[in-house]
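Student: Listed after this line are the structures, all set down as structure tokens.
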Structure P
Amino acid sequence: MRANNLNAVEKVLAVLGLFDESKLEWTLTEMQKTLGMPKSSLHWITSILVGNNYLQKDEVSRAYRPGPGLLALADACSEGYALRRVALPFLKELSRETKGTTALRIRLGVHSVALAVVNSDEPLHVRYKPGEKLPINLGAPGKVLLAYIPLDEVIALSKKGAIKKVTLASITDLPTLEKELRKIRLKGFAFSDGEAISGARAVAAPIRDFTEDVVASLVLAFPAISLPRNRIPQVAGQVIRYAGEISKALGYRDRKSKAVPN
């Protein structure tokens, strides 16, 4: 994001948006090169953020990192999504077991949002970003979230233009999408091949809580070359199993067994 034509609030958000798991420390010079803001503006913004404990400044390296105020805010969000805290150990274990990238996605309006991400350590891997938003229909996790809401709601989303196409494989045709969602409910998992990211394949399964509602989707993603079609049943079984474990940890007790993937 470049600074041109941004208002003050957007500039503050742009600075905060720099901090993620891939880079938790930034100097003013690095911020300037990335955002294109004058150093005077960045100094003003970081001073305010430091003064309110949203950032901390290392007086030796002169780098900024997330402060206790920002961490407290993140923790409050985590409390609202106890799901993230419960699910993260399972995501880590599933990623370790399969060498794929795992993520937990929830529905937020017309988008699916990555609530938690564990990127694979493999040299060639699919990379997700925590907090990343995608149109709700994209990929295996989005289709899972759509599969367990009323059909009328899916139709309404389509009429609002929320069903987007970002690759040649993205499913936007409503009859085709409805058929796909029925298949997901029958099998208990979704598969996507380049629907959200060209060259990526993914499998996702629903996560339920004590209310028995689907509250999230668990996705396991690979470069297409790492997930040949003959491996899909095995991966689907693993994703369904881990989604079931997360659901159980969230208080879901009466989950019915699903059909064996084929």
Structure Q
Amino acid sequence: METSPTHYAHPEALVDADWLLKHRGDDNVRIVESNEDILLYDTGHIPGAVHIDWRADLQDPVIRDYIAPDKFAELCSRTGITPETTCVFYGDKANWWACYALWAFRLFGHDKVKILNGGRDKWKAEGREMTREVPKYPRASYPVPKKRFDKEIRAFADEALAQSKNSKPLIDVRSPGEFKGEITHMAEYPQEGVLRGGHIPGAKSVPWKTATNEDSTFKSATELAKIYLEQCGLKPGTDTVVYCRIGERSSRLIASSIIPGMTRG
């Protein structure tokens, strides 16, 4: 790959509104909305979109972890998704939780995934059609995945520690205040959820908004290369650990696999 690529590593993972309008009626395409505000879907959504609640549908109700493979299979089955379905994710907050949901699908080996560039924000700002009608799809029979791909795309505490001790790439996408330890969450949110402030030693601070345009779309490949390859010194293909507080902001950076060098979160 070039030092300063002019194209995304996986451009097929990113689609625009025109692509979605052309393909939203395809039998093998399912539009999925996932928001931070779990009530937002009911106020209006893209016609044909199903709702996946990042907390109720993707997180284990007892332990702080993702759901088990059988629960994932049930989620897909009841939303009419098969292993051959291409899922196009979108949501609020510049696709934070949509990318989180997309990444969770990849965790179970479902790689037919795309992200709507600009998400709900851009779609609504352009005055595109929205509805409150909840679609009904025939139940599918999604086989229970044999495993979760934790080892392949997920980094745990011991791996992040090793990354730090070995001076390997770590990217912290939280706000500057969180990185410095001045606050434990973004300023506009309740200060809860972490035991200590600060950052992993050796991590570089690159707030998630750095990669985002004002209209909630991703910046161009050239701009992203300047941020991550030139300014951060990352190399394409390098095993890089990206983190935030609970995964939604870092998911936006790595879920669609469009940024060179970002491999695990």
Structure R
Amino acid sequence: MIFDFKIKTASQLAELKNFLLVYLPKQVNLANTSKNDDLFTLASNLSSIDTPTTICLHYSIANNYHGNLTKAIDRFLGFVDWVERVNPKLDILLVSGGQKKKLTTADLLEFYKSTFPTIQRRFGVVFNPFHPDLESEQQALRRKLNTGLVDSIYFQLGDDLAKLQQGLELVKTELEASGLNQIIRLFGSVLYVTRWNLLKLQFRPLTGVFYSRSFFSSELVARQINQQIISLYQNFGFAILWEFITIPQAAQLMIESHKSTN
């Protein structure tokens, strides 16, 4: 199973290490949700974890945009160089974080490619099938793929099943046309439903995350919609990424999953 966590403290890092040793999840993603996140230290600390689990560290362009465009690019280059030196096994997922007007993921990848044309490092990128302007999302994805630096695509959270179906078909077609359908790893984000998570997203919606009113009507309805979302993702060969989940909740989910398969 694959989970997205927020690691902010030393105690949370220790909890993560124990979770990886005990439960051996396939992959964990670590979100970059604040300008105060010290990704350099986190990357170093993660190097001490001896685990077969893939660890993917998010890099938010918005949260690492300090000063101006030049400084933002320099910070990114410095971070990638740091990861390559201290923990090259780490995966990196690039997210715009709402900073698209100043610096997009496609811009950053194109600059990185032109600066280091022979580099081996690859990155994960985000695609939002629920965005009102799907054509612009498709164009942005095409730019990212054309750099040759993409190894994975993560679909954003949302609950419009028709748009999700359209987005899945679009991305599959795009990858087949590029000859990348057997190379790129695909992930579909799913909200871990709790009353608190529903309230938080309903009254403090995240930029670029689109949910309908009906999704927030009850935990039961949200879980029913989630099952349809999961089925769609699995039909297209996507792995499920559980978001807004704590480490204890993830542990319980893995225990329940193990029981159901035995």
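Student: Determine which structure produced the value 18.6 for mean count of other Cβ atoms within 10 Å over residues 138-145, calculated from the coordinates; the candidates are P, Q, R. Intermediate results must be reported in sequence, preceding the final value.
Tutor: On the way: P: 28.1; Q: 12.9; R: 18.6.
Only one of P, Q, R returns 18.6 for mean count of other Cβ atoms within 10 Å over residues 138-145, namely R.
Student: semi-axes √(5λ) of the Cα gyration tensor in Å, for residues 82-233 alone was computed and gave 30, 17, 15; which structure, P, Q, R, did it come from? List each step's numbers first, then the result.
Tutor: On the way: P: 23, 18, 14; Q: 30, 22, 17; R: 30, 17, 15.
This figure was derived from R.
Student: Matching task: 24 is the computed value of relative contact order in percent (Cα under 8 Å, 6 or more apart). Pick the structure from P, Q, R. Mind dumping the intermediate values first?
Tutor: Values: P: 14; Q: 24; R: 19.
Considering all the candidates, the number was obtained from Q.
Student: Hey, another quick one. Comparing structures P, Q, R by distance in nm of label points 7 Å out along Cα→Cβ at positions 66 and 162, which one has the largest value? Before the final figure, lay out the partial values.
Tutor: On the way: P: 2.8; Q: 2.0; R: 4.6.
With respect to distance in nm of label points 7 Å out along Cα→Cβ at positions 66 and 162, the highest-scoring structure among P, Q, R is R.
Student: Of the structures labelled P, Q, R, one was used to calculate helix-only ellipticity at 222 nm (-39500 (n - 2.57) for each DSSP H run of 4 or more, over all residues; to 500), giving -15000. Name it. Spell out each step's value before the answer.
Tutor: Values: P: -13000; Q: -6500; R: -15000.
It traces back to R.
Throughout, read-outs are computed from the coordinates displayed, never taken from laboratory work. Note that this is a predicted model, so its numbers are computed, not measured. Cβ atoms are built from the backbone, for glycine too; each structure is taken alone.
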